[in-house]
Structure 1
Amino acid sequence: MTQRRSAKRRFRDVHGIVLLNKPAGISSNAALQKVRHLFKANKAGHTGNLDPMATGLLPCCFGDATKIAALLINSDKTYRARCVLGSQTDTGDATGTVIRTSEITAVSETELIQATARLTGEIEQIPPMYSALHHEGRRLYDLARQGITVDRPARQVTVHRFDLLQNTPQHIDFEVKVSKGTYIRTLLEDLAHELGTVAHMSALHRTQTGIFTATGMHTLEELAAMEDPISQLLPLEQALIEYPRLDLTATNTLDMIHGKKIAYNEADGTYRLYDHEHCFLGLGEVRENTLKVNKLFYKSYSQAREIT
């Protein structure tokens, strides 16, 4: 019991975001927990699940940064995906069992470009059975593992870009930028349907989530080898750079901390709030010349201001 309490005390308040290059073979949550233990962080969350076989950018949020994780989950994402024509699996990727084959295992570049064009823009997509979505309180992948298939309503997603990178007899590589909720393996299956064949995804690597790109991300091994991995934390306001900035007076800062509304002559919208000493405080909403708190990051603010 003493050892457990001692271990718990070693964890601390850590605030910020680290860009992880998630390895293949483990879940996003398992990768997050490894980083959390490296940072000894009390609170952590990631910003959009990557399947175990997938690699690439997984922003990991700590402390107050977990309050903005949903904003990143809802943002556009960019991937590099590898497609193999001629075989379809039950999972839609290389981890599954082949359930259908086709003699068409290669197509021309012209055919590919025409097919990707038809799948660019707003499209309807039926989520795969092997997904974390719920049906009557149960995960779809749990039902799929029992051999149960249920109807899934199609939903609208946006494919911003569907670019062909390489077309070889063995595989086809794409770079795809999509809206939230888009399943790349389903997109590749739909592409194969357009080409009169079947396919599965053999590799997936995420290169962008919202404003964050692969530049500056670190592997688990790199973080573990650092003497001070905390130095790699990005300030949480970096994820909110798309919102305009408001600098508050000392009086207005106190009003925001106490949840008061104040008169503010700015256009309606969401703003990043900074105190009179340029320290990030949180997000605010201006409506009809009235400013009120949207999200207050008081723990990280207090830590930055060394307030006890």
Structure 2
Amino acid sequence: MPLPLISLLLSLSLPLPLVSPDTTITKLSLLAADRALFVAVATRGASALFDRVGPEAAILFPGAPLYRSAAEARAPWIARYGKKGWLLEHDALHAVAGLDDTFGCTVGITRLYVPTDTDRRPRLGRYIACWHRDATRDGWHLAGYTRTNDDPGGLPPADKLEHAPHSATVRALKSGAESAADVLAAAQRADSAFAARSITGGPADAFGTWSASDAMMLGTLPKPRQGPAAIGGAFKGFPKDGVFQWSPVRTLGAAGGGLAFTSGEAFNVVGGKRSNTKYITVWRLEPDGEWRFIFDSGSDRP
């Protein structure tokens, strides 16, 4: 056999190098959609949000119930943020995307200016906006939104998300199913298993187990807790007789290309006192076929 042909056959038998999928274009598109929508909210008023909210979106903001549709959320959102002189600004810091160009989430900081505040500085918080698009709609639409803080004071969030979680790198489920509905159902099952772990092993064990290595908890700290040890450590002092339970709402959420978000209601009982919360969790399918969360954020509810 000629030497060049032998060399060619040997080269074909070698394993191909692993190449991480490039989601750059999708992320740029998500960030552009985020900026366009939230500039409209800041300039035209609170009602502009609903120019880009899908009909079955999860809309979460502090002190309010978990709203499960655009129609349900519209009036209370405008009543809260459409008050005279109020200004709500968003600055996206990061985006993650699925591999099929139909789903992704943006994460950033919010500034709420309230004219009656004696302190002229804005009320600062963080937000997650999850976006979906399909052939029946024009461009990106919000499928989920949550913000962390409407109160004055507190420590300002850092204006950068250092070492932020990466986008999806795999999309195939163990079952081989890849439809958006199947991917979302798989992420919701992961969320339910995550919640069950909190009951049997406590929240520190559950959050430490189900967080990805680069996961972030978007709470009130200037820099989010990151990674299983730090995130699980947030619950280090949680009492053994305490209760922390939650459940995803099956009609909420969206998914695509190995990425998903789930949303639901939660509560905890500590020292006989119950607190009600709600949440959005962003999930990523890992190369080992398991789901792990990469962003988690919530707020109180009645």
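Any read-out appearing in this document is the output of simple, stated calculations on the displayed coordinates, not a laboratory observation. Quick caveat, the model's predicted, so the values are computed rather than measured. Cβ atoms are built from the backbone, for glycine too; each structure is taken alone.
Tabulated values for the structure
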{"read-out": "FRET efficiency 1/(1 + (r/R0)^6) of positions 151 and 223 (r between Cβ atoms, R0 = 30 Å, to 0.05) from the coordinates reads 0.10; which among 1, 2", "value": "1"}
{"read-out": "Given 1.5 for distance in nm of label points 7 Å out along Cα→Cβ at positions 23 and 255, calculated: source structure among 1, 2", "value": "2"}
{"read-out": "Which of 1, 2 yields 36, 25, 22 [Cα extents along the principal axes in Å, for residues 207-270 alone, calculated]", "value": "2"}
{"read-out": "Structure with the greatest value (metric Kirkwood radius over Cα pairs in Å, set 1, 2)", "value": "1"}
{"read-out": "Given 2.4 for distance in nm of label points 7 Å out along Cα→Cβ at positions 231 and 279, calculated: source structure among 1, 2", "value": "1"}
{"read-out": "helix-only ellipticity at 222 nm (-39500 (n - 2.57) for each DSSP H run of 4 or more, over all residues; to 500) derived as -6500 - corresponding label from 1, 2", "value": "1"}
{"read-out": "Which of 1, 2 leads on mean count of other Cβ atoms within 10 Å over residues 63-70, largest value", "value": "1"}
